[in-house]
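**Q** In the part that follows, the structures are each spelled out as structure tokens.
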Structure I
């Protein structure tokens, strides 16, 4: 993998997001969620580290056939455009739901219901401080802060 390569989810990757058939580790699944066909490997590696993913997370996803290269960014090219509204919503909703499962377990049931009731990215963003506080209570402030930084970086 080259730093300027762009990867996207394959059909198998999109299927994995929907079905969870492979039972990926939470950090690996979160990394799969941020692969969007617009970010370079260098950008994705930065996001993955904020999500506590292993250094070889992208290589693991590629080996499993869940992501594949779609091209390269030319030197000096303009920054990649932001994801559209629906992609941002799916990404944020997925990251928040994954955090509930990973950090809160059954105690996060009502938080998960709140996430599912959110109709747009703004409502999800408004819920972020509450989820971060719940993670801090469960796993400690450093973990919660690092998780939130990773989520905000994924949305940038």
Structure II
């Protein structure tokens, strides 16, 4: 079975990244969670980026705030798809610094980028990537989307104005 790596620049990013952890656990997809700081642990970042594909990972979700170099640096080193989660951190400029640091990657180094603090969508996207070649995961995604649809339809029935 495929495994997804979830990394973040610091422990303070965990409350945001927990949503990716939770949704992937809901889909019963193996994950490994770690702190990998682009600026404080560059050697660890290089080792992680260069070797994640040899450790059974299929996708990497990388969340970071502030200058947010983690997703892009991992993408520059790894052959795996990387999903970046911009995190609105205490030193952030309303999150825009993180968004732009992750979104504005140069040609040849793609990072799929979700919304500010959008770790849940990062988890769903990672599951969909895995589901494209794993029928069991794809069935879980289909069931999840059907449940979303049912909740909206139920809300529509009970709408009062």
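**Q** Taking relative contact order in percent (Cα under 8 Å, 6 or more apart) for each of I, II, which is largest?
**A** Checked I, II; max of relative contact order in percent (Cα under 8 Å, 6 or more apart) sits with I.
**Q** Next question. Which of I, II yields 2.4 for distance in nm of label points 7 Å out along Cα→Cβ at positions 1 and 97, as computed? Please list the in-between numbers first.
**A** On the way: I: 2.4; II: 3.9.
Among I, II, the structure yielding 2.4 for distance in nm of label points 7 Å out along Cα→Cβ at positions 1 and 97 is I.
**Q** When FRET efficiency 1/(1 + (r/R0)^6) of positions 105 and 137 (r between Cβ atoms, R0 = 25 Å, to 0.05) is compared over structures I, II, which one is greatest? Don't skip to the answer; put the middle values down first.
**A** On the way: I: 1.00; II: 0.40.
Checked I, II; max of FRET efficiency 1/(1 + (r/R0)^6) of positions 105 and 137 (r between Cβ atoms, R0 = 25 Å, to 0.05) sits with I.
**Q** If helix-only ellipticity at 222 nm (-39500 (n - 2.57) for each DSSP H run of 4 or more, over all residues; to 500) comes out at -14500 when worked out from the coordinates, which of I, II was used?
**A** Details: I: -18500; II: -14500.
It traces back to II.
**Q** Then there is this: For the read-out log10 I(q)/I(0) by the Debye sum over Cα atoms at q = 0.10, 0.19, 0.20 Å⁻¹, a value of -0.34, -1.22, -1.33 was computed from one structure; give its label from I, II. Walk me through the numbers on the way to the answer.
**A** Working: I: -0.34, -1.22, -1.33; II: -0.37, -1.11, -1.20.
The correct label is I.
**Q** Which one of I, II has FRET efficiency 1/(1 + (r/R0)^6) of positions 65 and 129 (r between Cβ atoms, R0 = 25 Å, to 0.05), as calculated from the coordinates, equal to 0.10?
**A** Values: I: 0.10; II: 0.55.
Label of the source structure: I.
Bear in mind that the values in this text are calculations on the coordinates, not laboratory data. What you see is a predicted model, and the numbers here were worked out from it, not measured in a lab. Cβ atoms are built from the backbone, for glycine too; each structure is taken alone.
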